[in-house]
Structure P
Amino acid sequence: MNTERTPADDVPQRRRWLRAMTAAPVLAGASVAAAPARATVKTRARIVIAGSGLGGIAVANRLARMLDGARITLIDRKEEHNYQPGYTLVATGVWPVEKVRDRNADFQPAGVEWVKDMVAGFDPAANTVITAGGQRIPYDFLVVAIGVHLDYAQIEGMDVGAIGSNGLTSVYPSPQAAQATWSAMQAFTARGGDAVMTLPATPLKCAGAPLKMSFMLRDRLFKAGTLGNSKISFQSALGNVFGVKAVNDNVLERWKTLGIDVAYSRKLSAIDIGARRATFVSPEGEKEQMPYDFIHVVPPMRAPDALKNSDLAWKEGPFAAGGWLEVDKSTLQHRRYPNVFGIGDINGTPRGKTAATVKKSAPLVAHNLVEVIAGRKPDENFDGYTSCPLITREGSAMLIEFDYEGRLTPSLPMIEPLNDSLFAWMMKYRLLKPAYMAVL
């Protein structure tokens with residue numbers, strides 16, 4: 001595998017890119033192509049959608065078109081809509097922060113009631129959502145789309161407000177954190193030093209982000225001329241760095257060539273921000289401190305308390321500890337409450353905490369919910385499709401697509417999923433946000 005390539009090396013890729021650009025309009029709308037026309041369903045049902053991220057708004061728009069007479073209520077305090085797949089581009093200096101910030105109001109369909117409050121609890125036995133302000137909002141049908149809770153509190157000493165200072169970075173919390181991460185990366189790459197990259201043991205949204213940050217940090221050090229006096233160490237709390245074996249093995253081979261060290265079964269348990277010292281713990285409880293000049297913290301993730309503490313959460317099995325929503329992985333209908341569906345990161349399913357998952361599953365959730373409203377059974381099944389444009393350096397990426405079983409499912413004939421290319425990079429850089437916006 002190539003590590004540093006010259007412009008001449010990319011000529012064949014540029015030719016493939018130019019040929020493939022004719023497919024760009026198809027690509028941008030492929031996952032949201034119109035289904036065969038079907039008459040709207042007349043109903044007086046009260047439908048509550050908890051959460052106004054990509055999943056919540058995408059389902060709201062579809063239900064508004066598919067139903068006649070339904071009362072649809074969207075609950076979320078957030079006024080700003082963030083394009084979270086772009087955070088890694090902001091955090092590595094590729095995009096300005098403005099490209100990931102929009103207004104939620106611009107995407108909501110006419111006629112939907114917007115309750116500007118946060119969901120504080122669910123009472124599915126009473127078909128009621130409770131808000132932080134104390135409202136009890138009844139529903140006949142519920143769509144849960146409240147995303148994940150970033151559990152930084154599991155890391156002793158961690159302060160999200162300190163991101164950007166003393167070499168502390170984390171791409172996940174917000175556009176501001178991504179921007180501060182880039183500032184810290186610039187300062188670090190100007191002089192070089194020891195970098196520590198982390199990965200928790202919990203399910204993650206955008207599980208490729210920790211890998212992208214590692215690849216891009218190495219690329220920035222190389223371009224700054226400080227790679228020679230720097231070291232990058234990736235500390236995984238798991239026995240791998242990515243859950244799909246073919247991708248995991250490919251990344252590890254690349255990192256071996258690039259000089260990125262990897263250690264396993266090491267959970268970040270504490271951090272001393274001022275001293276720039278991280279503490280890792282093994283499954284046996286052994287602790288080790290690591291000094292650093294730069295650290296990227298990936299928080300453990302779980303369901304928000306509103307869901308985790310409700311009867312909608314899994315009570316046993318691999319998804320119970322995180323409090324994830326107990327849905328059937330195929331229909332995305334709740335396994336015990338048939339008037340409840342889930343979409344996006346909140347679902348307790350084997351994989352699928354990416355925007356690409358929402359892009360493919362939003363039409364399915366809307367369709368299956370309408371079927372239930374009409375007195376029929378859900379008849380569309382989701383295969384767990386997930387996509388990760390895995391950046392390997394500025395100007396090159398791999399387009400990784402896979403299903404619940406971890407099988408690679410490439411959708412574009414010009415893309416070999418385990419080979420990095422200019423085309424995959426340009427998809428990430430130019431095409432995926434328009435595709436995302438088309439889902440809303």
Structure Q
Amino acid sequence: MNDNYKNEFAKSANKHMYIGMVNESTLKKEGGPLIVKNSEGIYLTSYENEKFIDGISGMYFRNVGHGRKEIAKAIYEQISTVSMNVYAGITQKSVELAKKLSDITPGDLEKTFFCQGGSEANESSLKLAQAFHVRNGEKGRFKVISRNGSYHGSTYGTMWLGGHPGFPRTDYQPPPANLIHVRQPDYYRRDYPKQSTEEFTNECIKEIEDKILFHGPETISCFIGEPVSQPLGGVVPPENYWTMVRELCDKYGIILIFDEVITGFGRIGEWFGSNLFDVQPDIMSFAKGITSGYFPLGGSISTKKISSAFDGDPSNTWSHMYTYSAHPGGVAAGLKNLEIIEQENLIQNAKDRGNQLFERLSEIKNKRRIVGDNRGIGLLQGLELVKDKETKEHFDPSLQINQILTHKLKNRGIWIRVPAFILPVAPPLTSTAAQIDHICNAIDESIEELEKELE
């Protein structure tokens with residue numbers, strides 16, 4: 001085509017669609033958005049028959065890989081029989097999936113509310129926590145503690161819970177008045193070079209407790225966090241961080257919510273991040289990997305302690321629902337997806353390939369001057385890009401280092417859009433050793449090329 005667009009679909013999409021987190025002008029320079037014609041395994045094929053490795057599993061959700069016809073078949077068979085729920089009515093598959101979640105989640109998490117995705121799941125978890133306090137006569141508990149550098153969704157209620165470096169919130173002021181922010185337990189960004197992990201952890205916990213006491217424990221509803229935080233490349237907190245947070249929550253009667261939207265269902269080499277740290281939350285949010293993105297589905301699962309607060313008189317009922325909660329197609333996809341994860345031992349593969357990936361990214365960090373740190377676990381990892389390794393200063397955003405790297409990776413057949421100063425790496429759980437090496441070789445070559453251009 002003579003106007004820079006690769007094909008008519010790319011041109012039409014740029015005119016008629018808002019493409020997430022990128023504008024029309026930027027996409028036009030790139031020939032329009034990627035039009036995916038086919039996908040199989042960890043690969044995407046474009047309308048022009050270009051082949052790319054899906055380096056971040058769509059948006060951290062394609063755990064079992066692309067092209068799973070058995071999941072598509074399960075969805076079709078379900079909605080061919082029952083396509084939608086009715087008030088106070090659900091399908092057999094939704095019951096089976098809720099029971100399965102009770103079986104595989106840690107501790108005594110047992111009762112699930114289904115929704116359509118991660119943002120809604122976290123909104124639901126926040127509402128569930130506050131409603132629990134109300135049922136227990138503590139209406140004053142409405143404040144939420146969350147962490148800078150986390151991401152919990154894109155709705156008005158969830159977008160202010162953290163601070164994704166690639167998702168500015170300047171258009172959506174003012175922030176909610178009930179939010180309390182504390183630091184991310186990112187040891188790379190510790191207070192001083194010789195600070196031990198124990199000292200760093202104690203500082204993080206002290207800040208949380210100081211904030212609780214300043215605002216008043218009787219005003220705090222919940223603490224929400226991801227066991228491993230994705231926006232900063234997979235921040236794995238010090239070993240006893242979550243144990244100490246759990247103790248604080250118990251001490252002050254605060255509900256602990258784990259956001260496992262990304263970390264859940266095998267991505268970090270365990271069923272859930274909760275398993276990694278041997279800490280059970282009161283409520284767990286989930287989405288993405290439960291269906292590997294084959295159908296929109298998310299939810300919140302809670303302990304009996306939480307759910308029992310809504311029993312008894314009808315006036316105790318939790319006042320919350322969505323039109324498409326427990327959608328028959330979604331729960332059917334979820335059941336088949338979890339079956340694949342178990343049958344193909346994908347959690348162990350994520351652990352094995354994650355160890356390989358961490359070793360390769362460590363090598364890149366050690367030899368590349370603009371890589372300050374590598375971090376993560378399983379197949380949720382990343383590199384932090386810095387201008388100076390000593391000061392850990394980031395590049396001036398006007399240099400558009402992230403866009404340059406995105407383009408270089410694309411030229412090498414890797415589809416990863418690099419946000420701000422983090423290069424994320426999170427391929428499907430089906431990835432092979434050879435594929436991990438291919439991804440890392442492309443990343444290393446791209447960074448090496450960029451470093452030469454910066455000289």
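Any read-out appearing in this document is the output of simple, stated calculations on the displayed coordinates, not a laboratory observation. Because the structure is predicted, anything quoted here is derived from the model rather than measured. Cβ atoms are built from the backbone, for glycine too; each structure is taken alone.
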Item to check | With mean count of other Cβ atoms within 10 Å over residues 280-287 derived as 27.9, matching label from P, Q | outcome: Q
Checklist entry - If you work out FRET efficiency 1/(1 + (r/R0)^6) of positions 56 and 264 (r between Cβ atoms, R0 = 30 Å, to 0.05) for P, Q, which one comes out largest? => result Q
Next on the checklist: When helix-only ellipticity at 222 nm (-39500 (n - 2.57) for each DSSP H run of 4 or more, over all residues; to 500) is computed for each of P, Q, which one produces -12000?
Outcome noted: Q
Checklist entry - Where does the value 25, 24, 11 come from, among P, Q, when semi-axes √(5λ) of the Cα gyration tensor in Å, for residues 232-343 alone is the thing being computed? => result Q
